[in-house]
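Dropping the structures in below, format is structure tokens.
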Structure I
Amino acid sequence: MEVAIPYGDSAMQCHIPDGVAVAVLTPEGQMYVHREEGVNLVARAMSNPIDAPPLRTLAKGTDRVVIIASDHTRPVPSKILAPAMLREIREGNPEADITFLIATGFHRTTTREELIHKFGEEIIQKEKIVVHDSMDNNALVDIGVLPSGGRLLVNRLAAEADLLIAEGFIEPHVFAGYSGGRKSVLPGIAGRTTVMANHCAEFIDHPRAKPGYLGGNPMHEDMVYACRAVNLRYILNVALDEGRNIVGAWAGDVESAHLEGCRFVEQMVGVQAELADIVITTNYGYPLDQNVYQHVKCLSTAECICREGGVIIACAELRDGHGSEDMYEQLSIGAQKAMAAIRGVARDQTKPDQWATQIMARILLRHRVIFVSGAEHHTMLRQMGFETAETPEAALQMALEEVGKHPTIAVIPDGVGIIIKERGGKA
């Protein structure tokens, strides 16, 4: 059997020997394809907001309106969403003072070129845009304490807005369950200490802090609280297909509208699967396979169906190396020592990228992990505790020698874009 494995800008072919039980896991919701223009889906959602008044109604009588917008790391189609939101705000209040606040979270600042790519030249020239900086204490305000006990520091512009709204998109998220909705505020426009407290070792260890889970997920609960505390009154979120086309849109209350979108995405990307001895996965090629750091995503998906002691194979071009000096150094002491060190870190002392190290270490302690990549990356990968191979066949041979006769293999071509459902159908 030949299976195409996304790799960089192309794909690798993986030959799987005859007589081996193989399951290729792709989303069950193939019916959710691009059938209608995104602008129409967005317009319909805004005309029928969920548990909230129309945006034009919310805008009446307001002076300062802040729109939280995703940064350069998210494929949100802002060229469609932003004009629709601006138009409706100004229908309700032509004199509204509108600011776009770019939700960088703990990421680097978004460049002007990236903003132009995101919004288009016209909005960049005509509208006020502020890029959030989680390290700028002068731009932050303390508005209380999260349920977890962490201080809630948010961007002052958002806290002082007469009307705070947000755009976003929904996909599976490695520990928040799903992206979108409440993540616009936390981590989007939160201070560094708030983000680090939310990403603490205790929460990453929680059994419900994983893709597809909202209820009982302490990270999600902190995020929802943050949205209510800062008075986020309206969201516009979308779901995207593989071609980045809008296939669903939801507007309205930050919880109700987001939940409807999550239900849609669960049906779209949910996959029923049995445990496997060997799991072959990817981050679906470039740009998400450009460094090791990003591969916490596909490895977490593979972890859901790889039996204890099984082997995970990750095919990754890694043109930008490890992608996180902090994670690299933390893993270089060994998974066991790294995990012990992380679990000893207090919530308010959480280190940058500690969460990624923790998930990687957890997977390494339960599974043998082989990265398929160019030889120039092998020394780095081995220092981080991974094994290496240059071809999928070489990695598969190593795995077969480990698991013995009559193995079961699962292939996940897009380890970022699916949710593994539990038996019984619930993700």
Structure II
Amino acid sequence: MTQIELARKNTNTQLMKLIAQKEAIGLSELRQRIAEGIVVILNNNTRKIKNPCAVGYGLRTKINANLGTSTDRSSLVIELKKLKTAIAYGADAVMDLSIGGDLKRVRKEIVRDSSVPVGTVPIYEAAVMAERKHGSFLKMKEQDLFDVLESQAQDGVDFFTVHSGVTRKNVATLKKHGRLLDIVSRGGAMLAAWMRHNNRENPLYQYFDRVLDIAYRYDITLSLGDGLRPGSILDATDEAQIAELETLGELARRARERNVQVMIEGPGHIPINQIRKNILLEKELCDGAPFYVLGPLVTDVAAGYDHITASIGGAIAAAEGADFLCYVTASEHLRHPTDEDVKEGVIAARIAAHAADIVKGVKGAIEWDKKMSYARKKRDWKTQIGLSMDKVKAANYRQSSKPKLTDVCSMCGKYCSMKLMEECLNS
């Protein structure tokens, strides 16, 4: 049985007990949220994760780091290094988005080495394998796609992104109303092209019950993908995006009826003044299902700094109720990310998540800041560094401060406000 099914039977599982302890909430409260579908636990039932995580209402905002090969960069060694970096700097989950090299080997190695949940986008492997076998991904057979779902489930993948909302009707809506940037989702574009070429409905929608069958057997959480998400702030919250979200809400209800855990993916490129509306829409249309957002990116002009634009949007989105932030790296829109890009992307997303958790009142969030403030007041550099998200960078900056080994830093020197007020108020 799945976690949601067991929760509905008032059964406490070891996973629930572990998550309740990690999140510092009551076990019965957590179980009720899982039963309602407003919290999900990312954990394939064929494997035991060292650091499982739950996503949803009232919990700490989680972050995901995307990994995986490209058609131009397909080194397994490099991707495993990125995995290690992402986890070391605080990623709660990772996704293998590989489209180059030996896809099965890369996935298996990432799942084997990952101490956190691993997600995938099965359409990628299905399309790549069809390209290799038939000369074009457009010749992919429906069964090929479901064979990949089953294979990845057997390999221990914990959550699937499935673009089941990219239907013929919703693509027609996009075409009718027009967009500046049509479909920017790789999986969404693959499916839309396949549907047009074959004059068929999206198999992930038409045969959604088959998707549910696989997800149920392995207790895989379905992440219903936003294949029609806006890729420009000028396309935000348009007719196609809303039409897809309505479809995802219907599919989420079907998933819950089948005792399958489900969350919803969201945009994308969204201006700041539309973020709140987007969060409220998802929670209303999808009955409070956990919301997994990419960014959102709040401007389109920060190439090379999109980890920052995503962090701004992510902080606002999470404060308004988003539950899971997918990091964006500085290389977004420009190149395949490096190990350093992964590190900076994870830290930027963690900053956003923590800032939101303070607003949400997540237990323990403000205490972290309180400890840092006390350490700064005391000019306790060791404690400040220990409390930093990037301890190595903080330590390096401190060591480069001149004069060294004093109780002030080189920014204010002898005019340090903390030291002046300490002497003033204690005299």
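Can you tell which of I, II yields 22.9 when mean count of other Cβ atoms within 10 Å over residues 88-95 is derived from it?
II
For the read-out helix-only ellipticity at 222 nm (-39500 (n - 2.57) for each DSSP H run of 4 or more, over all residues; to 500), a value of -16000 was computed from one structure; give its label from I, II.
The read-out was computed on structure II.
Comparing structures I, II by distance in nm of label points 7 Å out along Cα→Cβ at positions 288 and 312, which one has the largest value?
II
When mean projected area of the Cα convex hull in nm² is computed for each of I, II, which one produces 19.8?
This figure was derived from I.
Still on this structure, please answer the following. Of the structures I, II, report the one carrying the highest value of percent of Cα pairs over 22 Å apart, for residues 200-343 alone.
I
Consider the structures I, II: one of them gives 15 for relative contact order in percent (Cα under 8 Å, 6 or more apart) as calculated from the coordinates. Say which.
II
Quick check for you: by mean count of other Cβ atoms within 10 Å over residues 240-247, which of I, II is greatest?
Comparing I, II by mean count of other Cβ atoms within 10 Å over residues 240-247, the maximum is at II.
All of the numbers you see were taken from the coordinates with simple rules; none came from a lab. Everything quoted here is computed from the prediction, not taken from an experiment. Cβ atoms are built from the backbone, for glycine too; each structure is taken alone.
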